[in-house]
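Alright, structures below, take your time with them.
We did not get these values from a lab; they are worked out from the coordinates using the rules stated. Please read all numbers here as calculations on a predicted model, not as lab measurements. Cβ atoms are built from the backbone, for glycine too; each structure is taken alone.
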Structure P
């Protein structure tokens, strides 16, 4: 069976409803409940733990929701999975999950790394996390052009990684985001814009000015076919 060319965001763009996957729901509910109990026991013995715990659970629930919908965590999904650059994706994933671990370690083992001003800084982190989720949903709205969708999506990623630094109140993570996180986000953003712009140019050369959402898959398949290496003639 041929894999669809476009990723999950295109399904949302086309307005298709997803069937309920009860097995996936059961797994998501189990993970969220387990995470809630695990992180409660993890944070509770330490000072200034409650807001970081709330932040952690909002983040877990958001990721569980995205997992259930089969959305890409760190890319918009407006281009086929095969056209994303694996190195930039891998490095950003490493950065994100290491930030999560460092944030938790800040509360538990690294109090000298804390920004202070609890709970104000941490509450700002929670609000920025909610903002990132809102910006992500804005990126899925049909009223935006596709390039603007990509821009809104990666803006939500910037908000997300800053929210981790603030939600856990970590001085190290502030520097980590500025030096490592933002350049990696920009790298992924530039790559996705470049690929989508090349695809848009290809579509225009086919004589299509306003591509309907229902036709995206067909034209992505044609575009990918042009990128395939032709077999050498003997």
Structure Q
């Protein structure tokens, strides 16, 4: 089930290499949840923000987001939403974990707005970050994910280099306001079939629509270059919104 959701794993032979390369990169955690009867997503966010106040008081660097499926087919049957947590590095992850398990884990959750039974964690490598500070950011922004496998003989560094070349062509054609992350496994994974997840976000649906309308301008040449280094499938779309943040 995990391999069909947000995340996927590198081939096991490469796990140690990636762990070393991304040791101080962003860590991500995903809680797969089901909304309980009688509660709303606003209840979920209010509940999470209460914990966010504790995180801030503890001095931890931890951000949290709500992801809801937009176009996912039957991949998330029974899962209504995902809580995505983010730390700047491994040190901050375990500091926040330590505060949670020593102070808050045994708190009464009888009236919890949701049930979250699956948790996985990854290391997140930022490949493209073209956030436009002078442009509109939607309260809820689009996120698209796909399961990707490196072609035989292709290194991760080369795939990233090609991805950056596609971005340069996109910028030249006015396609801005988006980012690409490659996500690798850390904790909670079992059997998987893919090398990594490509996670693409846009800071607004306007930017997403602009890319949908005009990507053909770079697809013929640069789209083929990406296809030559990776195979991606099982694309799915979510919308995300920030719940709380204690670091930028």
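What the table below lists for this structure:
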quantity	calculated
Comparison of P, Q by distance in nm of label points 7 Å out along Cα→Cβ at positions 179 and 203 - largest value held by	P
Structure (P, Q) behind the derived value 25 of relative contact order in percent (Cα under 8 Å, 6 or more apart)	P
Distance in nm of label points 7 Å out along Cα→Cβ at positions 67 and 83 - highest-scoring structure of P, Q	P
At a computed -22000 (helix-only ellipticity at 222 nm (-39500 (n - 2.57) for each DSSP H run of 4 or more, over all residues; to 500)), which of P, Q	P
Ranking P, Q by Cα Rg over 2.2 N^0.38 Å, the structure that comes out highest	P
Source structure (of P, Q) for percent of Cα pairs over 22 Å apart, for residues 43-138 alone, computed value 39	P
Read-out mean count of other Cβ atoms within 10 Å over residues 51-58, computed value 15.6, structure in P, Q	Q
